Structure I
Amino acid sequence: MAGCNGVSDADWLSASFNHGWTYSQRIAAVDAGRGLVELLAVHYTHSSRDVWQQRLQAGQIRLNGELVRLDQLLASGDQVCWQRPPWLEAAVPASWEVIFDDGDLLVVNKPSGLPVIPGGGFLDHTLTGLLQRRCQLDGESRLPRPVHRLGRFTSGLLICARQRETRAKLSAMFRRATAGDQGCKKIYRALAHRNLNVHCDEVATIRIPIVQTAHPMVGKVWVAADSSRQHDSKRSESRVLTALSTVRLLERRQDADLLEVAIQTGRPHQIRIHLAAIGSPLIGDPLYGFDGQISSAATPGDGGYCLHAHRLLDVPYRNRLHGFTACSPRRLQMKTER
């Protein structure tokens, strides 16, 4: 079990190869007649057209179970499968603090650096994978599954549930909260660049919608809608999401501000985007910089910043509203808390 100040060296899962994975997609009518390589390059922009062509030539991609030609055209209903060979997964923290566990609901304090679910180069080295291993070792048949998400490098509170009914109810509640409807209250700690327009104990409200814009490494990323440094021609205005955050300055330091951020909506990378938009990007954020500027050399999954899901309030469970608090990493603690 990890404490507030992080994870010891002994509590890490070493880098290792997984067993590979098969990704599949059913071809929709709108994509009928397109070339296979063209479709893969457009839909899965993490790899270039040349890379997809190399994978096809290596026999990793099959159409309806069969090897395919480079000039293969697609038909509606075709099944495309990419048999990805085993790859090396990076080392990750492998322990966490249990905040609450009654046999159904499990609330943990997730360490920074541990992905919650597969994605972004991770398959087995995830919280869900580690939970599954522990259940197998303990002879437990019911696997706790997350009911919401935290980014890999965001530490703090994550709620899981073993019973399907509990997961369904809590997942629906988190979806409502994501859209800004009534739901639980989510309060974070963040270490950001100093903003002299924010004063101690004052609450600043940020109402800035977010939109998607083109990005050379991942295709699209979310940014602040009113970022003057982004070109409108790069945006996908069909996906504009309202977003609301409130920010309170907890402690002014020589080189940074310790902030408490409450989010009334749960948009992708909302806190990182909102703080960058008001001139206080997270310290060490490789993607979102001052005035909403985004880096073309970083992706949303890159780390380096300090963001912690500190409190969850008004979580409905078994006819009661529950509140949970996860001790913050040392850099995100106030002097009076150390």
Structure II
Amino acid sequence: MKGKFTGLALSAMLFALCVPAEAQQAGKVPRIGFLGNSTAALEANLVGPFRKGLRDLGYVEGKNILIEYRWAEGKYDRFPTLIAELIALKVDVIVTAGTPASLAVQKATTTIPLVMIAVGDPIGTGLIASLARPGGSITGLTSIAADLEGKRLELLREVVPRLSHVAVFWNPASPFQVVSEKEVQAAAQLMRIKVLSLGVRAEEQFDNAFATIRKERPGALLVLADRLFLHNRARIMDFAAQNRLPGVHAYQELVEAGGLMSYGPSYADMHRRAAAYVDKILKGAKPADLPVEQPMKFELIINLQAAKKIGVTIPPNVLARADRVIK
């Protein structure tokens, strides 16, 4: 009888260790807050990998985990209201992507853990203390990588050998974008490429940016990594095609929308890996002690349909390096 009791006690203890600390209270099902920058439709290719990551770890949405989705629809001024809703729902963890959204969560709460995804400079923006030991209530994945903007410009130069003038879309409202734009300027100076810097903070400013491009006539377009551009990718890529502008962009979704090339970290892969952070936090780990991961996978995506449409030939050596080719 004593052995049976000991076995039952041991089983109960092991079960308790496998169940999230908060969820142990009255059989509570853990609740995740997912803060999206745009819309459910536009971020389906990112949410899908995140949900798959959770499934791979044994979570079944609606059964042993609940996810509350909130969508900013490309309007960053909606973040405070949406975050307040998630806080009111008493979510156990908040998951979001990008610097502006992560900073908004940090401002709203320091008690609810935040798993950030694809934040460019989490140390410089004050989100974490260091990659190895983040401190505070925030951890996750950064998109920071050495000389990424320079590599994108080099790709453009390989495809357009005589390139001397490039337009750059960036968002001055994002601290990381300010840094990225400076990196573009520095790399372009070394390559003797003139930069047409176009800061776009909101959808209403695209028409003026397009008009400036028509007037200045740069030879290519570089779109940096900001959710505003992801949300408006069809509009931007339609303009690029109509004006026969080759380009290399941060997001592969812009290439899928008709752009020529993208080079950068796999954002889908980062969303999938974010699920592991959620799992660890729900099982009692502190965000302060979970090291922030840097990108592990970089992808070059090339759209040959777009190349044909704008009259550009992709050199064989560039095509051979592509991780994916849209034909």
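Values quoted throughout were computed directly from the atomic coordinates according to the rules given, and no laboratory measurement underlies them. The model shown is predicted, which means the values in this text are computed figures rather than measured ones. Cβ atoms are built from the backbone, for glycine too; each structure is taken alone.
Some notes on this structure:
- Parent structure of the calculated result 2.1, given that distance in nm of label points 7 Å out along Cα→Cβ at positions 56 and 176 is the read-out and I, II the choices: II
- Taking FRET efficiency 1/(1 + (r/R0)^6) of positions 64 and 168 (r between Cβ atoms, R0 = 41 Å, to 0.05) as the criterion, the highest value among I, II goes to I.
- Identity of the structure behind 1.05 (criterion: Rg/Rh (Cα atoms, Kirkwood Rh), calculated), options I, II: II
- Read-out helix-only ellipticity at 222 nm (-39500 (n - 2.57) for each DSSP H run of 4 or more, over all residues; to 500), computed value -4500, structure in I, II: I
- Test item: semi-axes √(5λ) of the Cα gyration tensor in Å, for residues 152-311 alone calculated as 31, 17, 16, pick one of I, II: II
- Value 8.7, calculated as mean projected area of the Cα convex hull in nm², for residues 32-111 alone, assigned to which of I, II: I
- Among I, II, which structure scores highest (criterion: FRET efficiency 1/(1 + (r/R0)^6) of positions 48 and 216 (r between Cβ atoms, R0 = 41 Å, to 0.05)): I
- Origin of the derived value 20 (relative contact order in percent (Cα under 8 Å, 6 or more apart); candidates I, II): II
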